[in-house]
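Each structure below appears as structure tokens.
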Structure I
Amino acid sequence: MEHIYDAVIIGAGNGGLSAAAAMAKAGKKALLIEQHNLPGGFATSFVRGRFEFEPSLHMPCDVGPAENPGDLRKLIEHTFGVDIDWVNIPEAYRLITFEEGKNNIDVVMPFGIEEFTDEMEKQVQGSRSSVERFISLCEDVMAALAYIGASGGKADSKVLMKEHANFLKCGGYSVDTVLDALRMPKQAQKILCAYWCYLGIATNELNFTLFAAMLYKYLLRGGRIPRMRSHELSLAMDKRIRELGGEIWYNTKAEKILINEGKVVGLRTSRGEIKTSHIIACCSPHSVYGDLMDDIDVPEQQKRAVNARRIGARGFVVYLGLNKSAKELGLTSYSYFIYGTMDTAKETVNAKRFNEHPIQASICLNCAIPDASPEGTCIMSFTTLYNEDIWAASTRKNMSLKSAKLQPA
């Protein structure tokens, strides 16, 4: 059978589902292929015994309430027409540090610009003015990003210099550099930067605009999660794509992007060849350029861009279904950040080895969704970060030790 499509989308994670929905809504003949038998990628759920665990969407950013929706809610509900039962997260986070000999932190920070600022002043007296300057700068950053996005990649430098000068001033600096320039007290900086592990880069290297956009959206519109785990979102998107006329093939692996005279002409899959002139690959660039394309077909610019990338932080997660309720265990917050220190550069170095590695972002799902597990139980997840390829190094070391034991005396 000959299959011809306007576009083929590889990968049914959130990006692939969104791309397929957008193409189908635009009236294009779109095909989404996924090698797994379920949609969502990380945005799914899995069941062990009597517990259903959420592996991905700890707290999506920029959902917002129905009366004041954020960009994510607008995309899902207004653009795609997908209805999700969103549940409010009660607070931004609880931050706990336990560095020996230091002034450690144990604080619950609220959502809301005013509420967050008031709590910061309560925790660190004299910090209000610097936090207010930070919020004002965040607003400038968001306005500039909105302008750049609306320009379609053709932002006018004169407009940027005239209307978004603060964005240009801070755009190339790290979080630490900007917060110091705002004369924010160090203790306030530590509390403000709790979300740094979500981006996995130490704040002395983390680009300020990225961090500012993330934190500001959380404070402005709060956090929300789908009531039935992120798989609720994935299944709803699957249904909507089909309603709009799109097709989805599960259990289908992309094997080769077919190119003729520098142009895409099709895709070879585990179910045969598909004709198309456009492919949207929602997967790793290394997989696309290394596995799905011949080296001669990969533009030199893309090779350089991919090879210039550093290996990012990886998450390691433990999921627990506990036979005690959150109340019995004294768990009152949904989101916990627990660090050995708020010296994020030091924590990043610690993340390069297995020993003494206390970075922890923990979630108690029942503090947002009380009936997320059977009565008298609760669900928790504990996420830590590792940098560089320590898993491969550990494997090589273990194999070396095993080989040494096999050597004759």
Structure II
Amino acid sequence: MLNEKMLKLGTASSAIRQLFEYGKMRKAEIGEDKVFDFSIGNPSVPAPKSVDDTIKTLIETEDSVLLHGYTSAPGDMAVRTKIAEYIKETSGVNATAANIYMTCGAAASLTISLTALANEGDEVILLAPFFPEYRVFAERAGFKCVVVNCREPDFQIDISALEKAINKNTKAIIINSPNNPTGVVFSEATVKELSALLNKKQEEYGKEIFLISDEPYRELVYGDVTVQFPARYYANTIVCYSFSKSLSLPGERIGYIFVSPECKDSALVFAAVCGAGRALGFVCAPSMLQRVVAENLGKTADVSIYNTNRELLYNALSEYGYTVVMPDGAFYLFVKAPESDAAAFAERAKKHELLIVPSDSFGMGGYVRISYCVSTKQIENSLPAFKALIEEYK
């Protein structure tokens, strides 16, 4: 007999992926320029030239056997040291190679971290709206998921609602800033309030509550917005980072876990991370890519292109009558559906060849997500369709 849970996951992909595959089929039928696919967060801006240059240099100058060979299970020591130094330099938080575990992107980082923490009866809190796979990763690890909605309309954390949800079984909370799907960046005030609440609850229940910070969009921010580093405020923090979005390397699957040295028994927490990586088969992340990202820390793809898309789409949709959350980071617009059923609205959008994701997948209803990491031309061409769509509701 097959594992029924895995069979269900394998035969029913996420709503995002389903829409993405529908888009590919539709493009084959009527032409790519006639389908406006805003379904998936696949960076459309090339990686920095320095990434390609680093790859070329490594291939041309390094011993091929060593370059493509195994690293230590947690990753190459020199790479981990460079990342730790970068974290210390940019955040002020102490870090060493002993706090860094290299991974196959943020998905592996999250899966490993959740597996390292979960015991029978443990709960993890998901702040809606949230990336849909959080639930998949958490439940696979053995957690019960508890959903707490962020407050509207600014989508900062609703501290009072979160306080009511935390109980003796709470083991972890996942935060994501800049957020997928809203693009909201949690303010310093929000992070401080969150930290104070978690410290209070730890004392109340006499146990550790871990803050898992999922950070694939850390560098993708606009204007003078600052993304807070939660480990500066809260000791029991685990950071899950990916270079997929910042360096436009989603297909290369490279990232890391940072266990704050201020975590209680941080060495044991890191050992549990290593054990989870071993149990899941996530050891020795792609070795050449480890070397590549170590030489490109702090660099990003051209964020100005995303900003152009953000302003173009936000201004146009607002003018047409949509209610839109202004994103401070990432590359998503969160738009209120003009009817109560967001899925029905997204289905109606298909008639205009607009592919947008209903927020039900993200843990709350009433909105749709629009990924604007597409060509500016696609956005310009899609605007008449967005206008015609909203006119149907007037």
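Tell me which structure, out of I, II, gives -10000 once helix-only ellipticity at 222 nm (-39500 (n - 2.57) for each DSSP H run of 4 or more, over all residues; to 500) is calculated. Please list the in-between numbers first.
Values: I: -10000; II: -13500.
Value -10000 for helix-only ellipticity at 222 nm (-39500 (n - 2.57) for each DSSP H run of 4 or more, over all residues; to 500) corresponds to I out of I, II.
Work out the source of 37, 24, 16 here, i.e. which of I, II gives that when semi-axes √(5λ) of the Cα gyration tensor in Å, for residues 145-264 alone is computed.
I
Matching task: 3.3 is the computed value of distance in nm of label points 7 Å out along Cα→Cβ at positions 121 and 225. Pick the structure from I, II.
I
Can you say which of I, II returns 23.9 when Kirkwood radius over Cα pairs in Å is computed?
Answer by label: I.
Tell me which structure, out of I, II, gives 4.5 once distance in nm of label points 7 Å out along Cα→Cβ at positions 17 and 161 is calculated. Don't jump to the answer; show the numbers that get you there.
Numbers: I: 4.5; II: 2.8.
Attributed to the structure labelled I.
By the measure distance in nm of label points 7 Å out along Cα→Cβ at positions 353 and 385, tell me the structure among I, II with the highest figure.
Checked I, II; max of distance in nm of label points 7 Å out along Cα→Cβ at positions 353 and 385 sits with I.
Where a number appears in this text, it was derived from the coordinates with a stated rule and is not lab data. Since this is a predicted model, take the numbers as computed values, not measurements. Cβ atoms are built from the backbone, for glycine too; each structure is taken alone.
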